[in-house]
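Quick heads-up: structures coming right below.
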Structure 1
Amino acid sequence: MENAGFWMLGSVAILMIASGLPAFIVLIGVSVVFSAIGLAAGALPYELLTALPARVIGLLENDLLQALPLYVAMGALLNRLPLADILFRAGNRLFARSAAAPLLSAIGLGALIAPMNGSVGASVATLSRVVQPRLEARGVAPPQSLATICVASTLGVVVPPSLVLILLGDTMLRAHTEAVNVSGIMARVINTEDVFLGALPPAAMFLALCLALAWWQGRRGRPAGPLAIPRDGLGLSGWATAAATLGLIGGLLAAVTAGYLYAVEGAAAGAVALFAFGLATRTLTREAAGAVLRDTMAVTGALFALFVAATTFTLVFRAFGTDQRLAALVIGLPGGVTAAAVSVLVILGLCALVLDAFEIILVIVPLVMPPLLLRVPDAVWMSVLALLALQTSFLLPPFGYAVMMARTAMARPPALGASMRALAPFLGLQLVVLALTLLFPALTHLAQPAPVTAGKAPLSDDEARQKLDRLILPPVDADQ
């Protein structure tokens, strides 16, 4: 029953689309059903399934997960406090002479708060509440408004130190460790900071291109509404708040990315600072604080439930031996390193049309990355490519996660065709950055000149297949 794991993946995809149930319920349910089938057929050893409690405890003992509720709390606070609104109005005033002021301010705001929001969904909620009404007031067409919000909300996927990068870095650390142990190559295993630094150049490139496109669109054709910016009435206190918020968030992002602060420390500092601001300005009322607490507990609970469900799913998947079958398929992909990388990126992109980033990182990445890293030893490069592939998929209408969330948040969402035309230029820029990163792996090492892998030359396809066979089928002692 080596193919049972593939049936598990298919069942999860179908149930996610047809039932609308949360991902953790679907993963747990599919795992339980296939475990029962495997035990009844004698294909699964019961003793192996008893390892689940130890795996779950080991997962929850990861210190990095302490940052998760803190990032979620920051996202909830940003959604409840007026800081995003103040920053957006300040940006409009700074770019007052340009017709592209609202578009530039929206993308800049996304680049600033999306990494602190914790998830694409939280960023879409904040930007839709703050940015969309002001874009409409400036006469920005609904399709262009939708495209801007979608792009700005996905910047947290590639701009460190977002929760997506933290979880992917931890998952890639385990995948790279597994690949290094199999290959026997003496190489330093990557860590989360390596992923942060690797994502910086492509993220900066994409952000710069998006800002240039927004400026060009604003210069090319003026919005239908009046060009005069409404009197925002920021005042001295508003400008001081905007400057302090920009300095705090920018400083925390830079400190965590550069390794001066751990992700947990940065998230804790940000959450405390936002909470203190709410108390000092009396904008965090008892009702708002209660809503922040409920949102934080609900989202954190759902994410930890997803961790447990993903651990259960991958254990059953491996118990059937499907991971060995999948590894053999990845090792046997035709073509060289680039062809293998593209094949896996296509798989991740297709999964992103059904699953969100956390589900892909916790379920799909641990299955496909270890065998791929036997052929592609540059784990930082593959990590950044995976992030760019996810970001691209989130922007693909009509099933892209960011597109669906933004359309749901709009009272009158634009027609699908108009939305696709508005998103097309940004998708083109996204594909350009993805292609450049794919063709020039050195882009992911510009911020970290020292190579992550060293020692022997990368394994050839035949050597990787032989080592995989020895791992799967160890030699039998003649005396036994």
Structure 2
Amino acid sequence: MLTRLRVAGFKNLREVDIQFGLFTCIAGANGVGKSNLFDAITFLSDLASMPIIKACSNVRGTHGRASDFASLFFREKGSEVLRMEFLAELIIPNEVVDDFDRKARPTATLVEYSLVLRLNPDAASGPSKDPVYIEKEELRAKPSSEAQKFLQFDGGAELAKNKKIIFGPGPRTSPFIETDDKGSDVAILLRGDGGGRGNPQRISAHKSPQTVLSGVNLSSHPTALAVRREMQSWRMLQLEPTALRAPDDIFGDSSLSPTGEHLPNTLFRLGRYGDIANRLSDLIPGVEALDVDTDQTRQQRTLSVTMNDKRPYSASSLSDGTLRFLALAVLSNDPDASGLVCLEEPENGIHPQRIPEMLRLVRELSDADLSPEELSGQLNLRQVIINTHSPLVVAELLDDELLFAETIRLRAQSFANFKPINGTWRTKTATVQPSSVITRGELHAYLSGNRLPRKSKEARLVRDHLPETADLFQGS
């Protein structure tokens, strides 16, 4: 689980420091930087799996060209150095499996990973042969005794007390990964979980084509490996109608891809047609049954939905919105779909009156609605971050779940800023300044174009900040 992310110098993220709960929504107008925050999360995930250059090539906007890598860096006015910094605080799995199928237990599960990358404008003559190189990389354990201080979100206190989820590092004080910049050649030191026993591995920071974390694949370094596995599990869902409608090879993958491929195989593996059909019928009246058809001749699987007219409809004839609902329902029922899921504008293709049901389904992808007792029994945490520009979506959420994105202009430069609602748990932490919050007046201004009636005075939905006569489905 990603509990905190600090980014400096990536795209228009000049300096942001965000804390996450089990369910978070980033709201704001188009073009302010919501997607760039998702790009930063995806970039960190890629850096845990592949060479730095390939990870840079995968970022939106670079078009796979090294000549565009400079666009990934925020250019501070008056500075010639282009540098990006990341700091991620994580809860990692309490058990990990290495590339040889060997299990191991990390020394600590509450950790902090930091990485600094720098652009080399002249790779041929510079300190690195690559256009982007490592300047600093570190991995440190955070004491489990202070977990409640770090986990302020709803449910965090229960997690902090769960010794199966949060433990370590015991007497260990040395970092698992550390940067040694005392010599002429900056080196990254990789230590095993034994701490001081034996000499650490030394890797040249400027010459390494990948992060040190991405090269850890053995159970001899279980904490670093668990961090890598956690970051590799972060997914950016971009459900595409073509992928959702595609049939599956019966011997193909049986896990839903980020674009929505392998829906028939995933549903076939789960086998819970009735449960998922019932969930889908809550969202789309008229749905009676769900099935997966296997064509042995063509070696293909396709899905079909039977409506109340008793006719089966293939995926090719279903609407985009129905397919998105179905994919989310399948994911929420998949026990293997753990980790962090990022989802952009889940309201796309959904009728406004279906937004509350859609949001309930998206929330079910996370552990946000579990009771304290249920949450304390979880070993693989499920976390969701969405973004939106829709006041309809914002009005249905809890105050604690929201962050608002805005553009700040300073000295002829524009950059993103993220603000929680005043009085929520994020405003009570040391990383948030009192001036960096959204007030009730600003929230009302955001929602004032479209309005909904209130449910009750006790509810903590964002819509409760609106006047009783407001109606989000009517123009103001």
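We did not get these values from a lab; they are worked out from the coordinates using the rules stated. None of these values were measured; they are calculated from a predicted model. Cβ atoms are built from the backbone, for glycine too; each structure is taken alone.
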Per mean projected area of the Cα convex hull in nm², the highest-valued of structures 1, 2: 2
For 3.7 (mean projected area of the Cα convex hull in nm², for residues 89-144 alone, calculated) the corresponding structure among 1, 2: 1
Which of 1, 2 leads on relative contact order in percent (Cα under 8 Å, 6 or more apart), largest value: 1
Winner on distance in nm of label points 7 Å out along Cα→Cβ at positions 121 and 425 once structures 1, 2 are ranked, highest first: 2
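Which structure, out of 1, 2, was helix-only ellipticity at 222 nm (-39500 (n - 2.57) for each DSSP H run of 4 or more, over all residues; to 500) derived from, given a value of -24000?
Only one of 1, 2 returns -24000 for helix-only ellipticity at 222 nm (-39500 (n - 2.57) for each DSSP H run of 4 or more, over all residues; to 500), namely 1.
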